[in-house]
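Undergrad: Alright, structures below, take your time with them.
Just so you know, all these numbers are worked out from the coordinates, no wet-lab data involved. Keep in mind the model is a prediction, meaning the values are calculated, not measured. Cβ atoms are built from the backbone, for glycine too; each structure is taken alone.
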Structure I
Amino acid sequence: MAIAAQATQDRAALGIVMTLAAYAFFTLIDTSVKWLVIAGLPAFQLAFMRYAPHAVISTYLLLRRGEGWSSFQSAHM
């Protein structure tokens, strides 16, 4: 006897809105970095300002799992 799969919600409008919002945010980030380069800030500093928050958030999410620092180790060692 086969079990029927439950129907999922089709929220195409939400997906379209989220995609457009992502495009807008990426455009704002790229434009602001270009303005800061023109203003004379070093590229290394801009890269740090762009990616440091991502590293902090990722570290927090991995440590929140409860596995501690072992979350950062690969299973293939």
Structure II
Amino acid sequence: MNICVIGTGYVGLVTGACLAEFGMNLICVDNDRSKIDLLRQGKVSIHEPGLEDLVVKNMREARLSFSTSIEEG
């Protein structure tokens, strides 16, 4: 299943990372380019225990990606 999540804050990023962990393909879209740049490097700008590990793991397994383009989502 392919899913697009709009927003990479506490709700969107956590939801996206958890759905990717369940095996779904996710693209998280946000209009904040600096947030997307950090996420593409595997760095999370919010505090949520274990989130950064989930993001990195699912990016490595090609289930989670990030973009600033709503069209790409």
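Undergrad: Assuming 4.0 is mean projected area of the Cα convex hull in nm² as calculated from a single structure, say which of I, II it is. Numbers along the way, then the final one.
TA: Working: I: 10.5; II: 4.0.
Going label by label, the one that fits is II.
Undergrad: Given -22500 as the derived value for helix-only ellipticity at 222 nm (-39500 (n - 2.57) for each DSSP H run of 4 or more, over all residues; to 500), which of the supplied structures I, II does it correspond to?
TA: I
Undergrad: Assuming 1.8 is distance in nm of label points 7 Å out along Cα→Cβ at positions 10 and 50 as calculated from a single structure, say which of I, II it is.
TA: For distance in nm of label points 7 Å out along Cα→Cβ at positions 10 and 50, the value 1.8 is produced by structure II.
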